[in-house]
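Quick heads-up: structures coming right below.
Where a number appears in this text, it was derived from the coordinates with a stated rule and is not lab data. Bear in mind that the values here come from a model prediction, so they are computed numbers and not experimental data. Cβ atoms are built from the backbone, for glycine too; each structure is taken alone.
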Structure I
Amino acid sequence: MHELAVTQNIVAIVSEKAGKQKVTRVKLEIGMLSAIVPDAIRFCFDVCAQDTLLEGATLEIEEIAGRGKCKHCSEEMQLSLLAGTCPCGSRDIVCLAGQELNIIEMEVL
């Protein structure tokens with residue numbers, strides 16, 4: 001489960017940015033095509049936050065839908081997988097959204 005390592009890195013980054021301030025809330029963006037399972041991040045968060053400035057903090061996760069654009073006809077479409085087929089028949093699709101993992105906000109005291 002690589003989400004444990006990802007969550008440990010999130011806690012480390014937020015802790016570094018918080019300095020010595022207590023963190024009460026963290027908001028993430030996780031793309032649905034990122035191969036990161038939001039529920040696994042939620043599960044790991046409290047464990048990883050123990051004995052840190054994030055202990056007891058609320059975790060909010062916004063899931064970002066996959067979007068792509070066909071290089072052949074420029075049609076934009078929803079993507080549920082990184083590989084897909086455009087209605088025009090082309091498989092040459094570039095991913096525009098859905099692979100994100102971003103720390104968007106943190107709230108401190």
Structure II
Amino acid sequence: MPLIATTPEPPYYAVIFTSVRTDIEDGYDDMAVRMVELAAQQPGFLGVESARNEVGVTVSYWADLDSIKAWKAHGEHKEAQRLGHQQWYRHFKTRIAKVERDYGF
């Protein structure tokens with residue numbers, strides 16, 4: 001996947017996941033890779049961008065709110081969420097925004 005997601009003409013939606021990690025590393029990297037692979041197979045998925053320093057930010061792009069809802073309820077994703085709550089994240093916040101305009105070069 002490209003570093004910057006190639007998205008269609010708006011409108012579409014962005015799910016912004018911001019997190020602060022714990023010191024527990026066990027299984028995290030493999031799960032993160034799996035979640036991107038699995039998300040890319042879901043209807044309505046448009047792309048993803050991610051960066052991490054002290055704070056991690058992952059933005060996934062979706063065609064509509066129903067696609068986001070289905071991804072949140074996906075069984076493997078729910079397991080990743082459970083492990084995130086229990087082990088990997090000290091703090092996190094999820095925001096969902098409608099993208100009405102984008103531009104770049």
With distance in nm of label points 7 Å out along Cα→Cβ at positions 60 and 76 derived as 1.1, matching label from I, II: II
Identity of the structure behind 46 (criterion: relative contact order in percent (Cα under 8 Å, 6 or more apart), calculated), options I, II: II
Source structure (of I, II) for distance in nm of label points 7 Å out along Cα→Cβ at positions 44 and 68, computed value 2.6: I
Comparison of I, II by Cα Rg over 2.2 N^0.38 Å - largest value held by: I
Highest-scoring label, criterion being FRET efficiency 1/(1 + (r/R0)^6) of positions 20 and 84 (r between Cβ atoms, R0 = 25 Å, to 0.05), among I, II: II
